[in-house]
Structures are given as structure tokens and as C-alpha cells.
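Next come the structures, one after another.
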Structure 1
Amino acid sequence: MTVPYYSDIDIKSKADDFRLKYWGKDIPIDIEMVAEKELGIKIIPIPNLIRLASVDALITSKWDIVFTDDFYYSERENRFRFSLAHELGHYVLHKEVYEAFGIKNIDDYNKFFNDMTQENYSLFESQANRFANYLLIPADILCEEIKNIINGNEEYKIFKKVENKINYLAYSLCDKFKVNETPMEIAIKKSIDRGDIEL
């Protein structure tokens, strides 16, 4: 099995198109509503899914169910939101790969990933992570929010090191986008790398 290659630009474009089609421009995106109402995907919390499958969410090959770890679903909303967006990344990017394996349950999922090479697994998961990041944190809106903080927040100005500025921005913006600090830091660093913002 070969995982298709997508450039970062391809993934960003697909995430932006998906968001605009199913949600629009507002943040935070209601990812659960998009999955259930727009795509007809049922979300089923499972106790100890992370222990059973070493993941906190997984989607079936029929694209009708996302199983999610009950603890993350009920107690860690932002983590659950990212995991659900990640599974929708597989829906958008890896449909043919998933459907070829007919994943219907946790055992099928475990076999699917056990049969993958490490290289394919890393590509598969990193692409879905990047899709989730771009889906939940639209780059254009992020840039505007960062500029607002840079230009209007006195606290921000006390930080001299770029890493400290990134940490402060990530902490400040997590609630607005309803994500954890790690994906927010990644999104900010990508914006810097693309030249969208300068700290």
C-alpha cells in the first residue's frame, strides 16, 4: 500500500476548501456539527479506546462512524476537536487507502496500521495532522489575530525571544480557536516560515 503524497500547500488548500464548503469563515469551527450534520458521521465514544487501539479517535472505511476515546470526548474538548479534524483529514486525503482495507472496527484498524511500513504510517499521520491544523486554525484569520496582539497588547511587548513570543501568542489564541497550545504553536511557526507574519 502506498500513501499518496500531498505537499503542505495541497493540504492547506484542501483544508481551506473543506472549511468553506461545510462551515464558512467563522472561528471556532464546530467540527462535531460538521461531521455529524454535514457529513452524516456518527461519533461514538468508547471507554479506553486509547488503550485498545493506541489512538484517541478512528474513522471507519464507510465514513459513517468515528470512534473516540470517552475520556477525551467528555473531558478534553480541544484534544477531541483536533482528533476529529484529524480523522476528517483521512476522509479528505486518504479515502481510497482506507476503503481498500475495509475498516469496520478496532481489530480491523489495528491490522491496517500493523501492515503499514513505518514510512507510510508517518506520512499518513503527519498529513492528517497538518490537515487538522489548517482546518481548525485558518492561516488568514490566525495572521489577523496575531497582528492584533502584536499591535495592541502591551504584555506581548515584554518578550524579546521569538520562542517566548510564540508561546505567548499560542497561549493567548488557544481559546479563540478552541485548540491546544501545541497545534497553535505549529500554526504560528508555519505562518512565520511562510512569511505571513514577522515577530
Structure 2
Amino acid sequence: MTKILRLLLPPVVVLTVTDLVLWRDTRKSGAVFGAGLIILFSLLWFSVISVVAYTALTVLFGTLSFRVYKSILEAVQKTNEGHPFKEYLDVEITPSPDKVHEAVDNALNHVNAVILKLRAVFLVEDIIESVKFLILFYGLTYLGSWFNGHTLIILSYLALFSLPKVYEMHKTEIDQFWGVVRKQVSDVLSLVKSKLPINLGKDKTQ
């Protein structure tokens, strides 16, 4: 997904998103985080159309008021600062056809990989892989009983603005811990596979 975004969006936009979730500028990150959280909570009580409309009205009223204010200020002070949003208007945000095609190809590759993986899981190409997904889906039934879809979106949004920063601050410790966990899980799975009858494991001829 990150690779696709880098293809579709200008580097400055991707860099801005990275800076926001890593809290490079506390005020900007706080403003975006707070605004997004307000919108998500608003969707709990209002329709999507209402939230989009009120959000658009608020943003447009703010930019229009600021534009008029700057124009009046220039007229009074007899300055020529120009359009207050000129630097943003000059940013190239339309992706080229080549980048769009490349992004679509990348997305299609991911979709194909997911389809092939799901086919292998549901048709039990490898019993261990199918059992892992069985446990995962079983866990998701509990997750679905605890939270609805909108709550999960809010939790994901909170994680987006917290986990990357936590990882950046404790990257070494987290990588070491994750490496140990992956090794232990891999050892257990290898042991289980070695105990399975050969016809239950993955077909070695494929």
C-alpha cells in the first residue's frame, strides 16, 4: 500500500503524511489528528453525507475568510504578499498516466497474491497454514463481538498516530523482541509439521 501511495502521490505529499504520523511538527500533527478524530466520532451520530458537507463547509469558510482577511490586510498596509495559499496551489498533485498504470499493476499484483493465498488456505494446500488462518478467523469472531466496524476504524486511526512513533522510539528493542517471537513460532510450526503424516502437509510435488 505504501508503495502504491508513493507512485500516485507527489513525494512532498507522502513526506507530509510521514511527518504527520511521526509527529515531526507537534502542532500540525495534533491539528490533523484532532480534526480526523472529530470527523470519525461525528460519523457515530450523523450520516456520512452530513459529515462530509459540514466538514467541507467549515474548511471552505475558513480558507475563504483567511483569503479575504489577507486581501484586506494587503490593501490597508499596501503590501503585495500575493495569494496566501500559492505554495499549495503550485504543488503538483495529479499523477502522471505512467505512475497510475504502475500503481494499478502493483495493486493488481497484491490482489492476485491475496486471491492465491486464500485459495491455498481454504483448499488446505498446507494444513499448518490453514490452521493458522482458522485460529485467526476464530479470533476475529471475538473481535467482531467486542467492536463494530466503526470502532475498529477509530482504533486503527489511533494506532496510525501512535504505533509508528512508538516503533521509531524503540525500534531496536521491538525488532529484537519480534525476531525472538518469529523464531519461536517458526520452531514450533516446524516441529508440528515434522510430526504430521506426509499426506497432511503441503504437496511437495507442486
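Here, each number is a calculation from the coordinates, and none is a lab measurement. Here the structure is a predicted model, which means the values were calculated and not measured. Cβ atoms are built from the backbone, for glycine too; each structure is taken alone.
Can you spot which of 1, 2 the value 33 was calculated from, given it is relative contact order in percent (Cα under 8 Å, 6 or more apart)?
Structure 2 accounts for this read-out.
If Kirkwood radius over Cα pairs in Å comes out at 17.6 when worked out from the coordinates, which of 1, 2 was used?
Here the read-out was taken from 1.
Supply the structure label, taken from 1, 2, corresponding to mean count of other Cβ atoms within 10 Å over residues 92-99 with the calculated value 10.8. Derived from 2, not from the others. Identify the structure, out of 1, 2, from whose coordinates helix-only ellipticity at 222 nm (-39500 (n - 2.57) for each DSSP H run of 4 or more, over all residues; to 500) was calculated to give -19000. Among 1, 2, the structure yielding -19000 for helix-only ellipticity at 222 nm (-39500 (n - 2.57) for each DSSP H run of 4 or more, over all residues; to 500) is 1.
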